[in-house]
Structure P
Amino acid sequence: MDTVESGSGTWRPHETAGDGAGTPGLVDWLDELGPQGLADLLTERKALVFRGFGVSPEAIEPVLARLVPDRLPYVHGNSPRTKVGGNLYTSTEYPQKYTISMHNELSYAYRWPTRLTFYCEKAAETGGATPVLDGQLWLDALDAEVREAFAGGIRYVQNLHDGYGFGKSWQDTFETDDRTAVEEFLRESRAEWEWGTDGLRVIQVRPATTKHPVTGAEVWFNQADQWHPAGLGDEASAELYDILTPDEFPQYVTLADGTPIPDAYVEQIISRGLESAVDVDWRGGDVLLIDNVLLAHGRRPFEGTRRVLVAMSDT
């Protein structure tokens with residue numbers, strides 16, 4: 001089995017190529033490497049691509065068991081997804097014509113997964129790459145003015161409806177219809193919340209950066225651009241402004257003290273993130289493992305049918 005260093009002169013994911021042994025060959029390789037060896041390699045390389053093993057939907061479970069043991073539910077997630085198995089989800093169901101900007105999964109939450117595994121069951125006919133981005137490079141790419149503005153943290157606001165409205169319901173977001181369970185989760189998350197006649201309002205203040213627990217690297221680690229109206233695009237933003245005030249949006253964001261975030265800051269965060277990213281162009285059967293702190297990810301627009309699944313772990 002070969003390991004392939006992709007690219008020259010710039011960071012790229014570490015690729016392990018199949019040698020015709022199929023999925024059992026990948027499982028054997030992971031067993032030989034062992035959990036600590038895998039953890040060390042992932043920390044060093046930040047992303048690992050497993051290609052050429054022909055992993056089928058029926059054979060993905062033993063692979064996931066080694067890459068993301070103790071898989072996590074997508075509780076408090078804001079992306080539209082479908083649960084297809086035991087804590088295995090569609091990667092996103094956001095309309096395929098749109099780019100999804102760079103982000104770290106659940107970086108707005110009190111706790112987040114440390115690893116993500118993506119499995120390409122079917123590649124799109126055109127486009128649909130998953131761009132990945134070194135969070136330290138993203139932080140360094142931003143103007144000092146932007147970094148300084150976010151130094152005090154970010155205030156996230158969610159308005160989660162009770163079954164009818166814009167965005168996700170609180171039941172879908174927390175994967176339960178038990179209000180007591182939701183309140184306990186939010187209490188442990190050090191969030192503020194308020195029940196209303198139409199649903200649930202959640203407010204959280206989180207830092208804009210974090211440090212990797214092993215390497216100590218400081219990375220840009222938030223979803224301010226995805227929660228800000230300027231990140232929606234002119235058309236979608238205008239439609240929401242026509243019917244709601246910003247604080248009534250399904251999700252909204254300000255600086256920690258409530259100061260509005262200038263559109264220009266959001267546009268810079270989005271553009272510099274996407275410009276610095278490296279695309280993983282999918283082939284059917286590919287598996288991608290990323291360190292969710294060291295690397296952000298996104299999605300390029302696509303045409304045709306694309307099915308990429310994702311599983312998360314804090315191991």
Structure Q
Amino acid sequence: MNRAVQDQGVLIGLSVVVFALRDGEAVVLTTGGGPDGAGLPFGPFEPTRHRTFELALRDFVAEQTTFPLGYVEQLYTFGDAGRESPRAEMGVGARRVVSVGYLALTHDPSAVAGPGSAWTPVLEFFPWEDWRRGRPDMIDRLIAPALAAWAAGPDAAPRAARAERLFALKGGRWNEQQVLERYELLYEAGLTPEAVRDHGQSAPGAIPGRAMVSDHRRILATAIGRLRSKLKYRPVLFDLTPDTFTLSQLQAAAEAVSGLSLHKQNFRRGVERTGLVEPTGRLSAATGGRPAELYRYRGAEASGGGVTGLSLPGQR
């Protein structure tokens with residue numbers, strides 16, 4: 001092994017973002033919850049103990065939360081220098097941790113156990129991402145003034161343009177997939193607890209949003225953006241829904257993940273065009289009003305061997 005690598009003490013860590021839906025909200029499996037915030041399930045890859053990354057991931061998620069992982073896919077490799085304190089150091093003298101992130105979806109957010117393990121609403125970490133009831137008030141009331149103060153410094157013009165584009169400050173289109181870019185902008189501007197923790201940065205106005213340990217909120221933002229993107233070209237929403245559902249429940253699930261308010265009739269027409277669902281011939285009495293027809297996902301063969309997702313026809 002290269003001597004420089006030995007001296008640096010590089011270790012491989014594994015983290016996973018497990019998404020589910022509960023009571024109409026997108027939730028994520030978290031651990032800890034101490035003074036530095038919650039964390040994602042995270043642990044070391046030990047070559048002498050584990051044959052593959054995925055086996056290691058499944059082992060420590062079960063140990064930390066008792067939750068049995070189903071299907072997982074690799075999300076991203078997070079290896080930037082300076083992944084700041086409190087660093088998830090996993091061995092004596094470890095000074096650099098390269099984290100391989102994974103994404104998992106489940107339709108069964110069953111009870112979990114373990115120190116601080118819980119299903120936590122995703123939008124508690126990113127409240128500005130929730131447009132289901134229209135443009136969040138906090139964008140214009142808190143975020144815009146704080147970013148304006150930050151942009152008044154060096155490189156004012158490109159900073160202001162970046163803020164305007166990402167947060168749609170001047171009537172531009174909101175791109176729901178740019179979750180990571182918005183979080184990184186707030187971090188760079190010193191408007192997140194993690195920036196204060198890592199660099200002692202501060203800026204006028206505190207931006208609400210739960211903190212996370214290490215760079216776990218960045219990993220979570222990456223996963224949300226990836227999932228929102230996949231909604232449009234893969235039938236991933238059905239990995240989060242029960243076996244049968246009403247079209248209203250399916251729309252609520254799409255809104256919970258995308259953070260958007262969707263046009264009811266256009267959404268239904270879009271679902272019907274995909275051919276991904278079929279009626280079961282049964283009605284749901286749990287809608288609180290007129291019984292609604294229950295549907296089910298037809299499976300991968302529904303698109304004739306192709307790959308398709310759901311259109312997201314916004315109200316705006």
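Taken together, the values in this text are just the output of simple stated rules run on the coordinates, not laboratory data. On a predicted model such as this, the values are computed, not experimentally measured, just so you know. Cβ atoms are built from the backbone, for glycine too; each structure is taken alone.
Here the criterion is distance in nm of label points 7 Å out along Cα→Cβ at positions 133 and 253, and among P, Q the highest value is seen for Q. Looking at relative contact order in percent (Cα under 8 Å, 6 or more apart) over structures P, Q, structure P comes out largest. To which of P, Q does the computed value 169 (volume of the Cα convex hull per residue in Å³) belong? Checking each candidate, the match is Q. Across the set P, Q, distance in nm of label points 7 Å out along Cα→Cβ at positions 69 and 293 reaches its highest value in structure Q.
With mean count of other Cβ atoms within 10 Å over residues 189-196 derived from the coordinates and found to be 20.4, which of P, Q does the value describe? Answer for the origin of the read-out: Q. Figure out for me which of the structures P, Q the number 2.0 belongs to, where distance in nm of label points 7 Å out along Cα→Cβ at positions 157 and 181 was derived from the coordinates. Here the read-out was taken from Q.
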